[in-house]
Structure P
Amino acid sequence: MVYEIFMPQLSDSMEEGKLIAWMVKVNDTVKIGDVIAEVESDKAIMEVQCFKNGIIKSLHIQEGESAPVGTVILSVEIDKEITRTKKSLEPEVELEENVPKVEYTLNRAIASPKARLLAQSLGINIQALQDEYKLPVPSHEKDIILYRKKKFFTPKALFLIESYHLDINDFQVQVKQDSYSILEYIKEQDISIKRKIPAFQKALIKNLDKSALKAVYHIYDYIDTVHFEKHNNYSMTAWLMKVFSRCMMDFEGFRSSIKEDYIHTSVNAHISIAMQEDKKLFMPVLKDVNLLDIKSIQDKLAECKMKVQTLSLNLDEMQGSNFGLSNLGFTGIHRFDAMINQEDSSIAAIGASTEGKMSLTLSLDHRLINGYEAALFMQRVKEVCLDKEFFKEEIKHV
C-alpha cells in the first residue's frame, strides 16, 4: 500500500511551496514523526514530517523546485510488518470515554506543519501536551485551535462565540472567559446574531421572490357573515373554502396557473390554506374542494392542522393549488394583503368580522384574471354568502 505526502499549505495565503532539501532518499526506511523534507512557504521554512511507517518509494520533485499546494511530492511504501508489530504491542484495555488511547504514548510530538506553526505563534508546547494526552497524535491545526478554545473559554462562552461568529483573538486569554464576559462584549460592541437561513425558509423565500414578480393587484370589499354565524357548527374557514370553491367553478381564471408557455386550468377547485407552526408558514392544499361537503372540508382542515403541528406535511401535500386562502380574522386584524402562493392565480385575505361584516381582500395575478372578471367573482362570492339555500343544502348533505 502506498502512502502519498503532498505539498502542505503552511499558511492561508500559500498557493505553492519550494522544496528546500530532502532529508531522505529512495529506499530509506522512515517512521512516524521522521522529518522527510524542508519546505519554504511565502512566510517561513518548515519541516515536513511523515505520518506512516514505511520505505521511501519515490521522490516526485527535485530540491529547489516549486509545486502547487496539494501536489504529491513523495510516496512511501507502507511497511505492514512494522504496523503489525506496533499494533501487537498495544495493550488491550477497555477505555473509558474521554480517556486518551494508549497508542498516543507510542508516537509523541507529531504534528502537521500548519499545526506546528500555529502552536509556535501561540506559545503552545505540542510535545508536552501530547505527553499529557491533551492533544492527539498526530496533531493538526484544528486540534491546536480546539485546545486553545477549551483552555481559555467555558462551553457556554464558546457557544456564544460560535453563535455570534466572534473571533477568539478579540478576547484576552490570560484568564478563562465565561459567558458573562462574552455577553458584556457583545452588548458593548452592539453585535447582532447571525443565523444561517434554514432550508425550509430558503424554499419560502424562493416562492415569495417568485410571487413578487407577478403582476399583482388587489380588490377590497366586505362579505356578509350572518349565515356563517348561524351555522357555526363548522368553522368560518371551512365555510369560506366551500364558498370560494363554488365560485371558482364559475370563473376558470381562478382555477388556472401559468407554467412556461401554457395556461393550465384545473377541472376542479384546489385551494391552499395558510397555516403556521413555530414561526414557519405552511400552505397545505385541499384538492377538489367543490366536490366535498362541509364536514369533509372541516375534517381535512383538521388533518392538515395536525400535520402542520407535527411537521409531517410532505411536498406533494403542498402542491397543485390554483387559489389560496389566508384567514387572520381570528387575530382581530381588520384588513391585510396576502402574497399569492406559488403558481396560484389569486389569494383571499380574510380579516376580522364586525357587526355581521367581514373584510375580504383579493390579491390577483393580472396575467390570468383581469379587473372586471375579479369584480364579478367578488360579486358572486357576496351573493353565495347571502344565499341561505346554499347553506341549507350543505347542511342537508352532511
Structure Q
Amino acid sequence: MIRRTLFFVFIFALCNALHSAPGNSKNIFFCIAEQCYDEPQSIMQMAHSKAGELIDSFYRKRHKNDGFNGAVLVAKDGKVIYSNAFGYADLHTKEELTLQSSFQLASVSKTFTASAVLLLAESGFLSLDDSIQKFFPAFPYTGITVKTLLCHRTGLPDYTYFPKEYYGTTNAYITNADVVNMFIAKKPALRCKPDHMFIYCNTNYALLASIVEEVTQMSFGQFMNEVIFKPLDMRHSFVYNPTDSTQPALTTYDSKGRVWKNNMNDGVAGDKGIYSSAEDMLKWDNALREGLVLSRETLEDAYTPKNLDRYSFAGEKDKNYGYGWRMTKQLDKTYLIYHNGFWHGANNVFARDIDDGYTVIVLGNKSNQNNYWTQPVWEVLYQLKEVGNLAVAQ
C-alpha cells in the first residue's frame, strides 16, 4: 500500500511537470493522475483508455483537416488499444470503411512474400543460398540468390519502368511469368553488380513470388490462401487478380478523389497485390509474434540488418532492411520493424515494436502522404511504456 501511494505521488509530480511544459498537450500521466483515486480500474487499463482517446483525437483531426480516408488499429501484445475507420470505401456511393475492409497493401505485401519464402526454406523446399537459375535456368544474370532477392541486393532494374512492348503480351495485364520471361528475353542492364549494395526494387519480390509458384506448383494466390490466410482465419485477405470481379478489393483514389485506375502491372503480385483488412493485419502480426508461421530463429534472422556495406544506407546508418522488413533504430538502439506501402493511392503503414509489443497499422485507399506520419501515435505509446515501467516498479 505504501509503495502504491508513493507511485501515485510520483505520477502526480511527473504529470504536473509535463503538463506545465510549454507546448505540451494533455498527456497520459496527467489523465491517470486525475482519475487514479476515483476509478477502480488498473493503472494500465486507465493508461490504455487515455491512449486510445489521444490517438482517436489525432486521427479525427487528420480526417477533418487533411482528408484521411482509411482504417487505424493500434495494439499492445496483440490486444487492441485503439481501432477505428474513417471515410468511405466508395467515395461516390458513400459506403463507409470498416475494420474488415480489404485494402491494397502495396509494398506491405512484401512482408507476406518474404515469409512465404522463408517458410519454404524452413521446410526444406529451397535454400536462401539457391541461385535464381535453380528455378529459372535461362535467367541471364549470375550471382543472384534467394537471399539477395529478399534483401534487395540484386541490382536488377524495376520491372514497372518498362513499356508493355517489352513483355511480348497482348493481354491487358502482365503476369509474374511475363516478368521472368522479359528479363530472359530482353536482358536489361543491371543497376549494379549483384550483392554489391542495397537498391530497393519491386522486381525482387515479383521474382520471389514466382519462385514460390515454381517450388509449390501452385499459383501465388492459391499458396497464400491455403497456407497463410485460411489457417490464420484472415477472411478479408487475398492476392489480387484484376480479372476476378468477385474479389472485394477497395477502389483507390488520388488525392482529389478521382478513381485511380489499374494499369498493366496490376497483374503482378509479390511486390504488391495482397489485399487485407486492419483486423486481419493484427492477426498477421500476432501469428508472427507467436511463432505460428516461422520459428523464432528465422524471424530474428529476418529482422537483422543485411546491408552493412559502406554503399548501403550510407547517410542513414540508423536504417536498414532485412528479409521483407524495413527497420530503423529507436532511441534505445533497438529496431522498429516495419514496412510502408504505396500503390495507386494506397498509403499504408505496418509498424512493430518487437521488444515492447506495440503495433501500429494504418491503411488508406485515398492518396495521402500524411498516412506515414505516425510519430504522434508513437509518442503516445512511449508514454504508455513509461506508465508500464512505473506500474511494474510500484
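State the single structure among P, Q that was used to calculate distance in nm of label points 7 Å out along Cα→Cβ at positions 312 and 360, giving 3.5. Clearly, the read-out refers to P.
For mean count of other Cβ atoms within 10 Å over residues 240-247, the calculated result is 23.6, so let me know which of P, Q that is. Only one of P, Q returns 23.6 for mean count of other Cβ atoms within 10 Å over residues 240-247, namely P.
A value of 5, 22, 29, 24, 13, 6, 2, 0 for P(r) over Cα pairs in 10 Å bins from 0, in percent, calculated from one of P, Q, originates in structure Q.
Can you rank P, Q by relative contact order in percent (Cα under 8 Å, 6 or more apart) and just name the one with the largest value? By relative contact order in percent (Cα under 8 Å, 6 or more apart), the leading structure of P, Q is Q. Among the shown structures P, Q, from which was the value 60 of percent of Cα pairs over 18 Å apart, for residues 256-375 alone calculated? That value comes from structure Q.
A short reminder: the numbers here are calculations on the coordinates, not readings from a lab. Bear in mind that the values here come from a model prediction, so they are computed numbers and not experimental data. Cβ atoms are built from the backbone, for glycine too; each structure is taken alone.
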